[in-house]
1. Where does the value 18.2 come from, among P, Q, when mean count of other Cβ atoms within 10 Å over residues 216-223 is the thing being computed?
2. If helix-only ellipticity at 222 nm (-39500 (n - 2.57) for each DSSP H run of 4 or more, over all residues; to 500) comes out at -10000 when worked out from the coordinates, which of P, Q was used?
3. Tell me which of P, Q gives 3.8 when you compute distance in nm of label points 7 Å out along Cα→Cβ at positions 104 and 296.
4. To which of P, Q does the computed value 1.15 (Rg/Rh (Cα atoms, Kirkwood Rh), for residues 240-311 alone) belong?
5. Work out which structure the value 15 belongs to, where relative contact order in percent (Cα under 8 Å, 6 or more apart) was derived from one of P, Q.
6. Given a value of 24.9 for mean count of other Cβ atoms within 10 Å over residues 120-127, point me to the structure among P, Q it was derived from.
7. Thinking of P, Q, which structure, once Cα extents along the principal axes in Å, for residues 88-223 alone is computed, gives back 56, 34, 26?
8. Compute distance in nm of label points 7 Å out along Cα→Cβ at positions 272 and 304 for each of P, Q and report the one that scores greatest.
Structure P
Amino acid sequence: MDQQFTRIAVKIGSNVLTRRDGTLDVTRMSAITDQVAELYKNGVEVILISSGAVASGRSEIKTPKKLDSVDQRQLFSAVGQAKLINRYYELFREHEIPVGQVLTTKENFGTRRHYLNQRNCMTVMLDNGVIPIVNENDTISVTELMFTDNDELSGLIAAMMDVQALIILSNIDGIYDGPPSEPGTSVIREIEQGKDLSSYIQTSRSSFGRGGMITKTNIARKVADEGITVIIANGKKDNILVDLLQRPDETICTRFIPAKEAASSVKKWIAHSEGFAKGEVHINSCATEVMNSDKAVSILPVGVTRIEGEFEKDDIVRIMDDKGKQIGVGRTSYSSEQARTLIGKHGKKAIVHYDYLCLE
């Protein structure tokens, strides 16, 4: 076993766990469980981010009346999540491996305190040999604060738990250099930092999931920038997980090369927190120029031109350049009320300190 990775996150997509009729593919689920068990017994800590609750519930419930999409999602996921975790529990019990369920929402990542509570919960589970099985709580996540899909959730979990690799299992072999259906196209095996993929990515969404390949690549880039290897591979292939770790050079997949230096825990959280931003800090052209240089600098009041929105100290804010374009996110040292009184002033403490600033 290749011991390069001692802790990994594995995201299992809807299209991997779902049959064509939309019901749960228990045979595939069992095969993946066997692979995770093999990795576990070889000393690899695994965090599973698993879709499949809605598909699991769909086959259980026959609704007498037509439901709208939100009601349907809530009903199927409420019933399906219980069935899904029970299935995982039984499958892993055959290997004498305990599992635990972690249901989360996007709002649970919005504050540092909630974020650390979740991290502590999963750390305790891993320390005690329990495999965390994570999913979005679809029974209550029905607003604009839903995750794009479980790819976004898996990126947050990977960053939060300091994994060495995030493996996204889809129903294709990776990212192709053209439409996969056309002859002559092949999988891009490695993607270096900064490589432009816009001409390759297909915009079509998956049949049962909410996200497509654009979402996957955006998440993969962000996570790789934080020093984590990201692999997109075909979860319907036999023994794919074990092959990725044992025979990485022979196994077809797309691997995003990680940044050489890992980001700090706080910066990882901030990098994934744009969706929770409460306001905007606008900076002048001089400050913008400094931000675009290679210097490690904080955002000082003297370079700020205006504050938008209402926020409290320690909230996440967007950083906007002199043209009104977003260039990053950060955690503010002041409330919006305090920050407005400091605009343009010299010799004051940073509005966003470099340690809590993540530039795009």
Structure Q
Amino acid sequence: MSLTFSSLTASFSTSKLFAALGLSFALSTSLTACDNANQTTQTTTSDANANAVAGEPIVLRMSHFMPAPSVMNTQAFEVWAKKVEEESDGRLKIQNFPGATLSKPSDTYDAAVSGKVDIGIQLQGYTSGRFPLSQIAELPGLSNSAAQMSCLMQTLYDNGTIADEYQDSHVLALYGLGPGVLHSNKPIAKPEDMNGLRIRRPSAVAGDIIESMGAAPVGLPANDIYTSLQRGVIDGLSLPWDGVPIFRVNELVDNHTNIPLYSSGFVMTMNQAKYDSLPDDLKKVIDDNSGMAFSKMVGDVISEMDIKALQAAKDAGSTIIEIPDPLSDPDWSEPLKQGTQKYLDSVDQSGVDADAIYEKAQQASVACRV
């Protein structure tokens, strides 16, 4: 069969028309599908936000090394968790993991940074060299109580003196313990009584001070103190009074030198991404219960624990040697000053003006005196 040129042209044009119509339909269908997909994504995101507001509570996993029955856990951390939950109308739930069950005592800050835990509470001194400026606040003579140390630590963070050390997480609060004193198998009245003894230390600051007195500092987390004493790994330890009943030190030693050698600081921090993911009103709940408000609360709890633990040791008939002002004591002042200078020199070697930080810590100490 023959076709004319005009019929071929008509046929070709019709084919082009159908092809064009088909392409148009395909594009329209594709664009509609994309719009639907975008709407679905937006709806899913919207639903997720709605669930965060009105659905299941947002769970925040909190990790620390304090034993579950300890006063610090029951009267500070659990009280804080309950307050946050109540003020969020149940939209936030704090899942508490005491006793280092979720992260090691020395790894808890990094666990919060990485998101392994949502909130972590740790002594800065447990990660040697990580928080050198913060640990200047631990030096002898700066604090005489947990309340003062807590205020001191939070003040130095709030005024920017040590804030740069915590840029990888969202800090909730800094606080501190009462002075670290000595508990030992034999009485310690003078520095020479420590010569050759293996004394547990919690941080580099305490280690420098203990070493300046002729003792051998042994780095141990508090959870390992009891078994180390039992096995004779250490002859004594430095620990604030509140830790004596918590870690059952009173069961194994009955000689206590009540001397403020140093003070230990803590940081309570939150994973930054987790904090950023919260709705603004829930961020406010966290913020309202952070900072100096938390530091004061926990500082007061620990100060009361210190008083009770010291009195319990006296009531039990333990030997208590009182050295309330070692920096003015002719026997103790020189080694304490040597230990202080050794630590400041080590910070200077990193290129930081340690004396300037120390001066700011002294000013905050006076402002926080209670």
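1. Structure Q accounts for this read-out.
2. Working: P: -10000; Q: -14500.
The structure behind it is P.
3. Label of the source structure: Q.
4. Answer by label: Q.
5. Source structure for this number: P.
6. Working: P: 14.0; Q: 24.9.
Among P, Q, the structure yielding 24.9 for mean count of other Cβ atoms within 10 Å over residues 120-127 is Q.
7. Values: P: 48, 37, 30; Q: 56, 34, 26.
Computed on structure Q.
8. That would be structure Q.
Values quoted throughout were computed directly from the atomic coordinates according to the rules given, and no laboratory measurement underlies them. It should be emphasised that the depicted structure is a prediction, and the values quoted were computed from it without experimental measurement. Cβ atoms are built from the backbone, for glycine too; each structure is taken alone.
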